[in-house]
Structure P
């Protein structure tokens, strides 16, 4: 997770995750949407179930979640692009 509050005005955090296949990327995105939906939180837009881009963005306004297929994540390297951001570790059981 990247804390971008001090370098961005459009959101507070980026969460960056990877899947090993396009199907897994979409499943992670739908799982996040479902779990946060149980808490009454809805993303700004719907996730396209037919997405094959290898990069799904789930925007919860202050937190934007990027889920990549591993090769796509390596290509775009958001961590490098946002290298001024503070890295925040998410506990494994969070």
Structure Q
């Protein structure tokens, strides 16, 4: 998906939109967002654990993590991973 188009779509829905890149093996453990968070894998292999479930989203699949939900993101692939992420903006 084109970054400019996705950014506009998420902004229309009240979210920011940036890109994150991680090296193989990177783990972000027990992060708790203050607001709803959207994530969408661009490339690579990640695993997201939250609310008692672990998912492995495919590229282009949007994941919504509710505010206050502790979650862990792992790069489980052999190469870097990149994904879009954004937070609901307070108005």
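Taken together, the values in this text are just the output of simple stated rules run on the coordinates, not laboratory data. Quick caveat: nothing in here was measured; it's all calculated off a predicted structure. Cβ atoms are built from the backbone, for glycine too; each structure is taken alone.
Numbers for the structure displayed
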read-out: Which of P, Q yields 34, 33, 26 [Cα extents along the principal axes in Å, calculated]; value: P
read-out: Given 3.5 for distance in nm of label points 7 Å out along Cα→Cβ at positions 24 and 40, calculated: source structure among P, Q; value: P
read-out: Origin of the value 37, where relative contact order in percent (Cα under 8 Å, 6 or more apart) was derived from one of P, Q; value: P
read-out: Identity of the structure behind -8500 (criterion: helix-only ellipticity at 222 nm (-39500 (n - 2.57) for each DSSP H run of 4 or more, over all residues; to 500), calculated), options P, Q; value: P
